[in-house]
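Chemist: Down below are the structures I want you to see.
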Structure 1
Amino acid sequence: MTKKQITLEAVARLKEKYPQAVCSLTYTKPYELLIATRLSAQCTDARVNIVTKELFSKYPTLESLAQADIGGVEEIVKPCGLYKMKAKQVVQAAQMLLTQYGGVVPDSMEELLKLPGIGRKTANLILGDVYGQPSYVTDTHCIRICGRLGITQGSDPVKVEQQLRKVLPPEESGDFCHRLVLFGREVCKARKPECGVCPLYDICKNRVF
């Protein structure tokens, strides 16, 4: 099978296994997803959801977050790790959204990448989940699973994204990446992949047994 054939087969099988492809981060407003995704770097989504519940409760509007004392934000986001940098960037991003974008999260990769702390992973997620655009979210699950399947090579997120764009249909991209997260947590785990129950076993280039 070619890389594209493997990708399309994986798309179909994971769609059957996980009909509901949803983001695991909890949010009600676009800027909340932006911030939650930034906090998720080197942290689990489950922990981020606990932290953002407190964060958005204390600072319920973009304006209040933009005016927040960074020290206070640090205390809340500390469980996410790298908290000093994250807290500073969260407040700066809120300020920039208000002053340069009228409080609206940008709908283009170029503009999203101008926001403090926002990389392509977060930008892709926003484009897909908020604006319904093609989105290739190359997080750790995506990189690991696509590498095991043999449809991408390497661990650089940007290079993996470029490779995925060649084989993964744009209209399937966002949902497929969400399904990879669910699949990575349940079956194709980092340390002990459960190949014996894997629906992609026969098309995987790196199955364990």
Structure 2
Amino acid sequence: MAKIKLTKNELKKQKDSLKMFERYLPTLMLKKQQLQAEIRTTEIRIRELLDEKSRVDESFRAWIAVYGEKGIFTADTVKISSLKTSQGNIAGVAIPIFEGAEFTVAPYDFLKTPLWLDFAVDCMRKVLLLDLEARIVEEQRKRLDQELRITTQRVNLFEKIKIPETKGNIKKIQVYLGDQQTSAVVRGKIAKRGMERAEA
């Protein structure tokens, strides 16, 4: 704890600091609550996306197992050519927002490939879109988590350190100034009695 001056100016400074801390603390607490709510929302959205991806993926795999021939549908059949995102803002945190993606499909001969390949390409696009959106929402959650940690540290700093420390400083200065005032009054009375005795 830094050494404080026991003066009226320091008392005013400490009182001003206390007002500032008490004014900012509710704002920080509100921001903390908003961040916690947004993090819960992103976690729910990630679960929804991953569940949907699993459902599409499972039906796709079952379908391919029945109708698919080996070597026709490969990892190179559908590729992501571009990811579309924009910037958003939640509680002062810049976050990416998923807006879609574009895919390139490897050319194939419609006469030589089975009919199910079109269905497989559509399913693969859906799975990739769900996966990409889940990654973007996960990035949102990470950024919100980081901001929540910083905000929680600030709330704790104000609540547990700065406000109690400032109140203690104010009390210490007030006690000291009160003692000084009492001491001055006593010295004044003693001096007055001494002067009265000298006159008598």
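Chemist: Tell me which structure, out of 1, 2, gives 10.8, 31 once Rg and Dmax of the Cα atoms in Å, for residues 79-118 alone is calculated.
Modeler: 1
Chemist: Relative contact order in percent (Cα under 8 Å, 6 or more apart) was computed and gave 22; which structure, 1, 2, did it come from?
Modeler: Matching structure: 1.
Chemist: One of 1, 2 was used to calculate helix-only ellipticity at 222 nm (-39500 (n - 2.57) for each DSSP H run of 4 or more, over all residues; to 500), giving -25500; which?
Modeler: Computing helix-only ellipticity at 222 nm (-39500 (n - 2.57) for each DSSP H run of 4 or more, over all residues; to 500) on every structure in 1, 2 gives -25500 only for 2.
Chemist: Which structure, out of 1, 2, was Rg/Rh (Cα atoms, Kirkwood Rh), for residues 31-94 alone calculated from, if the result is 1.19?
Modeler: Matching structure: 2.
Chemist: If we compute FRET efficiency 1/(1 + (r/R0)^6) of positions 127 and 191 (r between Cβ atoms, R0 = 25 Å, to 0.05) for structures 1, 2, which one ends up with the highest value?
Modeler: When FRET efficiency 1/(1 + (r/R0)^6) of positions 127 and 191 (r between Cβ atoms, R0 = 25 Å, to 0.05) is calculated for 1, 2, structure 1 comes out on top.
Chemist: Distance in nm of label points 7 Å out along Cα→Cβ at positions 47 and 175 was computed and gave 3.2; which structure, 1, 2, did it come from? The partial results should precede the final answer.
Modeler: Details: 1: 3.2; 2: 5.2.
Traced to structure 1.
Chemist: One of 1, 2 was used to calculate distance in nm of label points 7 Å out along Cα→Cβ at positions 39 and 135, giving 2.4; which?
Modeler: The read-out was computed on structure 2.
Chemist: Rank structures 1, 2 by Kirkwood radius over Cα pairs in Å and report only the one at the top, that is, the highest.
Modeler: 2
Bear in mind that the values in this text are calculations on the coordinates, not laboratory data. Keep in mind the model is a prediction, meaning the values are calculated, not measured. Cβ atoms are built from the backbone, for glycine too; each structure is taken alone.
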